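Got some structures for you, see below.
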Structure P
Amino acid sequence: MSTKDELLLLFEKNKGTYLSGEEIADSLQISRTAVWKAVNSLRNDGYDIDAQKTKGYCLSPMTDKVSSQGISKYLTKDLEVEVYDEVGSTNNMLKERASQGAKEGLVIVANSQTGGKGRLGRSFYSPLDTGVYISVLLRPQNIEPQKALKITTMAAVAACKAVETVTDKKALIKWVNDIFVDGLKVAGILTEASLSMETGNLEYAVLGIGFNVYEPNGGFPEEIKGIAGAILDETVPDAKNRLASEFLNRFKDIYDNMDTSNYDIEYKKRSFVIGKKVNVISPTDTRKATVLDITSDCALIVEYEDGTKGTLSTGEVSIRPE
């Protein structure tokens with residue numbers, strides 16, 4: 001761990017408290033000059049650190065910048081978390097690490113993405129310092145490809161619980177992978193997998209989720225305005241670190257106990273598409289239908305306009321105006 005990382009960890013553990021240069025130097029076993037350099041480096045990274053001659057240095061309690069040190073304060077699961085200011089795509093970065101043999105439990109978190117990925121080849125808007133973008137490497141044992149939907153639905157339940165823990169707002173699920181608050185999409189989930197040629201089962205899966213924590217300066221782009229929303233209306237101290245850790249803790253708890261967890265009941269309870277008239281969107285066409293129910297595997301049961309019924313384990317639906 002670098003001096004800057006060690007200093008940030010110390011600041012995170014003592015957020016809002018002044019630490020003298022001498023205290024910091026003794027704690028980290030570095031010189032006062034090294035402390036000064038590390039403080040300035042953190043400031044350049046966007047951390048609000050006050051300095052007073054008689055008191056020392058203090059990381060502002062209002063700081064809300066995601067970091068591995070900040071997440072680790074709240075993390076209760078055995079996960080290895082790496083945080084980057086900007087990446088192309090957390091999913092792509094983690095898939096590359098997975099192909100190189102990275103172990104299950106590696107997590108990549110970013111403050112921004114230049115090539116954030118959504119479902120069906122779409123992009124996911126990921127501007128700097130307004131959201132949290134997370135990818136988790138999983139190596140589930142003996143899971144067939146069609147069961148990969150479970151990973152997305154487990155993540156959806158975990159995301160709802162995380163949002164509700166950090167805020168006083170109710171989070172709902174639009175099948176299969178979107179999280180809504182106050183009628184607007186605040187998070188999206190994308191699970192990508194690699195199959196074993198020998199068994200046909202999953203070799204690994206990369207679970208990606210992006211949270212819109214705050215609205216960007218100037219608002220969301222025109223193409224998603226009116227659809228996308230933010231979880232918080234104003235800055236809340238440490239909200240991003242808490243949100244990331246709450247999601248990781250809750251997801252890992254469901255994932256580790258997927259055979260006995262009742263997350264499917266929670267998923268169905270939080271769904272707002274049951275009973276709705278929808279468009280069922282596939283790569284080849286769009287069909288009108290009514291959503292009848294959600295199965296224990298979180299598949300969607302629909303009835304098409306011609307009276308036939310179908311069960312969807314993948315795909316996308318859009319709700320039709322009443």
Structure Q
Amino acid sequence: MAKLGFFEKIKAGLAKTRDVLTMDLNDLFSKKVIDKDLYDKLEELLIGADMGPQFTYDLIDDVKKRVSRQDLQNADEIKKVMQERMNGILQKVDKPLIIPKGKPFIIMTIGVNGSGKTTTIGKLAGSLKSDGYEVMLVAADTFRAAAVEQLEIWGKRVGAPVIKQKTNADPAAVVFDAMAKIKTGYSGVVIVDTAGRLHTRVNLMEELKKVKRVINKEMPELLPEILLILDATTGQNAVSQAKTFKEEIGATGIVLTKLDGTSKGGVLVRIASELALPVRYIGVGEGLDDLRVFDSADFTKAILD
């Protein structure tokens with residue numbers, strides 16, 4: 001079976017979102033007439049796709065103004081307006097992660113249980129290794145032995161060493177060991193795996209803050225990327241998680257995972273508009289090469305064309 005091209009892979013990964021959204025839109029626009037009933041159904045459709053109330057109301061308001069100016073002749077043209085507005089929002093967060101070569105670079109991953117952190121780390125490490133980067137993994141999720149084992153499996157798979165300590169060790173101590181490696185001359189990418197944290201648990205969030213403090217204290221000249229891993233299948237819950245992690249930990253970028261397993265890929269529009277955090281990567285499948293650098297034009301095209 002031939003490997004899918006870059007865009008085709010993203011389109012295939014977003015199939016569930018595209019099928020639901022375009023099928024419903026096409027059905028909605030088949031009536032051609034633009035009236036209150038169409039506006040009501042469009043609102044229901046976009047809210048249901050987790051695009052968020054602000055995007056929905058702004059879009060409908062825009063459509064109404066265009067209709068009054070006679071810029072829109074039929075309902076089918078609304079999709080073009082929707083695509084324009086989506087592009088306008090997503091382009092603002094379309095900021096790939098720039099990682100210099102030959103210098104140490106730290107990525108700290110955070111997120112709730114089950115968001116796909118460790119798997120994302122493995123895929124990211126594999127991608128970076130294939131691009132010629134040196135990569136080291138840090139097992140700072142010390143509360144689950146299985147988490148360390150999973151990270152070690154990924155490390156062996158992609159050829160990246162793993163820094164670890166015994167189960168229930170202080171996560172900050174493991175990160176301290178990794179910082180010591182950098183001080184002795186390591187000049188590659190350090191990716192830190194942390195334990196899943198319910199964003200509502202204050203004491204658990206404090207442990208993440210401690211890990212970040214260790215990085216900042218030991219390597220003050222390095223600004224770590226705090227990569228927030230969000231599960232697209234949780235829909236609007238991902239938005240509340242992101243807001244808390246941004247406020248409490250200072251997330252600097254987002255990875256939206258499991259887009260191939262949901263019809264709610266539109267939640268990325270809401271995340272982008274409400275948080276204004278760079279979207280670094282999206283996960284569109286289970287394979288090693290299914291973590292993709294986010295491209296706003298490709299994303300919009302993949303779910304609306």
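Derivation of every value follows stated rules applied to the coordinates shown; laboratory data play no part. For clarity, every value in this text was computed on a predicted model and none was experimentally measured. Cβ atoms are built from the backbone, for glycine too; each structure is taken alone.
Some observations on this one:
- Value 29, calculated as relative contact order in percent (Cα under 8 Å, 6 or more apart), assigned to which of P, Q: Q
- Percent of Cα pairs over 26 Å apart derived as 51 - corresponding label from P, Q: P
- helix-only ellipticity at 222 nm (-39500 (n - 2.57) for each DSSP H run of 4 or more, over all residues; to 500) from the coordinates reads -8500; which among P, Q: P
- A value of 4.8 for distance in nm of label points 7 Å out along Cα→Cβ at positions 235 and 259, calculated from one of P, Q, originates in structure P.
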